[in-house]
Structure I
Amino acid sequence: MNKIVQKLGIATLVLVLSLSAVACSSSSGDQAKEKITVGTDSSFVPFEFLNEETNEYDGFDIDLVKALSKEVGFEYELKTMDFNGLIPALQTNKLDMAIAGMTIKEERKKVVDFSQPYYDAGLLILVQKDEKEIKGLEDLKGKKIATKQGTTSYDFATNIDGVKEVVPFPNIDQAYLELEKGAADAVIFDSPNVLYYSQNKGKGKVKTVGKLLQGQQYGIAFPKGSELRDKVDKAMTKLKEDGTYDKLYKKWFGEAPPQ
């Protein structure tokens, strides 16, 4: 009888230890692969957009998030929303981070934290291909400008002296359409998107004029005090050092990033 009890006791102990090991292993795995929510605006080609061929989100920012997630060691869910909703969603902790070609601005830094800059850009003026009067910023007096609401481009356009009207749209594609049909005299928006549009969907219909306006830097945004920001910054530095960032940049912009 005692031998039977001893054997049962040993078997029970082995079972308990096995279950404990499985639980510890599962717990460690959960910690190693933190799940976060990443917000983006899917209408900013070539940074983030819905690829019609694959029906998946694609772009420079999307590839960058994939590379960062591998380097930091987190899993993520991509959540698309209107650009204007990204910062409020970060402030209410509905997002863990946001990447959407977001310009690092002092007023935004008061409510969210930014990563190190990951892209240098500016603004460009886009007009119809046969436009002859508008050759630069000084020619926009008395003109109607279309752009995207809630962006640096909108802020800039509303501060140009003598502009007749600035029309903000929720999607930059709507601003481009406004220009193409002659309902606006010009579009002012971020240079990489303007250049991509003029060389693709707008080819033969529109052209850029003037020089690059208002130098900008894009950053990844986080809720204030987020510990994830420092991890992403370290990973970003690593990607720039090992050549991964350069490869992604060349893939989407056709040339190496400026040094």
Structure II
Amino acid sequence: MNDDPRAVQFVGAGPGAADLLTVRAARMLADAEVVLYPGSYLDAEVLAHCSPDAELVDTGDMDLDAIVARLVEAHRAGHRVVRLVSGDPSVYSAVSEQTRRLDGAGVPWAITPGVPAYAAAAARVGRELTVPLVAQSVVLTRTQQRSTAMPETEQLSAFAATRATLVLHLAITRVRELMTELAPHYGADCPVVVVYRASQPAERVLRGTVADIADAVEAADLRQAAVVLVGRALADRPDPQAGESHLYDPARDRAAKRMGGRR
């Protein structure tokens, strides 16, 4: 973390609920003099953490260069600046592009993590995404339509072949074709959960399977701000193949663990 008090702060706003920010994020918003935020993806209540005197800038209609120019301008004017990003800055936040430009301008910056949308979605439906002997990996990925090209090595079929729990971002308008692609790997009966605007007042949860979730999504007319979770770990009933964690196994030799493996 950059300790410069005037560093531009990239802050994860969490999935949207005003009470799902970290304590650090809330403190930074309260102290900020200029806050840039993604209005399309953020519940307005999050901004209640800001000072009444802060300048609030909705970046919804701004391109990347315009956003960075505003960050640089505010920093050079001596203001404490926060750039809010939805969810967590480590995933699909364009932080790498923005910080690269700030480096070029000689502007210091730091990052504060946030609650990712997929974690809020999993909590909403009460599911662990890693169930022993069912799924021990979670793949966070997105799909390509009117967006940046995906690397050739990151095709959805390659991820699907692992049968890990899939978290699909930016995929809500392509659910039908994506489920067709996933069916040979996960099976038509594999559970799927769609959470729209997780934790926000407009939140909606759709449950289904690879075979029928597209019908539910189309009927609900969902077009943005949703995550799609796919995998056997999402089943309503315990998977008969599920095991239990070795960490908490009653038969585990905890004495040896405390001694660092020494007898």
Structure III
Amino acid sequence: MLILLPPSEGKTAPRRGKPLDLETLSLPDLNPARGEVLDALVALCEGDPGEAARVLGLGKTQQDEVERNAALASAPTARAEQVYTGVLYEALDLPSLTGADKRRAGSWIATTSSLFGLVRPGDRIPAYRLSGDVTLPGLGSVAGHWRARLEPAALAAAGDGLVLDLRSTTYAAFWRPAGDIADRLATVRVLHEVDGVRKSVSHFNKATKGRLVRALVTGGEHPRTPDQLVDVLRAQGWHVEVAGQDRFGTKLDVVVSDL
């Protein structure tokens, strides 16, 4: 199974640790593309700080993010599960997993990253700032860069198992699974229901996806198709509805009434 997550904008910067070494990361076939993004980002942030902030969509009070990007090659690293923070990752709480649960998380989960393409929880990375909608000088659109390069590695990571795509729209643009893989692809929309009215709310969406992934990892089941995924989630007590199917997979609605 491959569970695709979005990154978090907020990240915890490691205080100590070895510097970044692309050769130690999972999915090494992505390393040439990773190096290209890294070089373009560092070059931008080593130049005019104001221009770098403009390109990255940062405010005047976020100059430290530009400085951090400029030092990425020598910055300390930590496991990605410790670097990514935010509502989804707080609910998922990967660092607290142990034993078989941690091994499943390490082999199932991949975070879509503007800098690294795909990152496994155990990969050692520095904190960085690069949104998926940025266009870097000398590289072009980050999304376009990965759209042309991510598919072989993503397909290899998925193997012949289920793909559960929980990415936001920005990061879904990096790789849009289609074709034969659609038969084993599921996407999830979270709906918050109050007094019979359903709405999509960002906070509920992120927190629920984090809790859902944790439930799958700790549950020990290994669904191989969207239908089996629905059965597993319902058995765990989730309210899941099949919203539709098309050439891009099965769309599921997870309905929650509280956080």
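Which of I, II, III yields 53, 39, 36 for Cα extents along the principal axes in Å, as computed? The structure behind it is III.
One of I, II, III was used to calculate Cα extents along the principal axes in Å, for residues 82-161 alone, giving 48, 22, 21; which?
Values: I: 48, 22, 21; II: 49, 31, 22; III: 43, 31, 20.
Answer by label: I.
Cα extents along the principal axes in Å, for residues 42-121 alone computed as 48, 24, 19: which structure among I, II, III? It must be structure III, since only it matches.
Bear in mind these aren't lab numbers, they're just calculated from the coordinates by the rules spelled out. Bear in mind that the values here come from a model prediction, so they are computed numbers and not experimental data.
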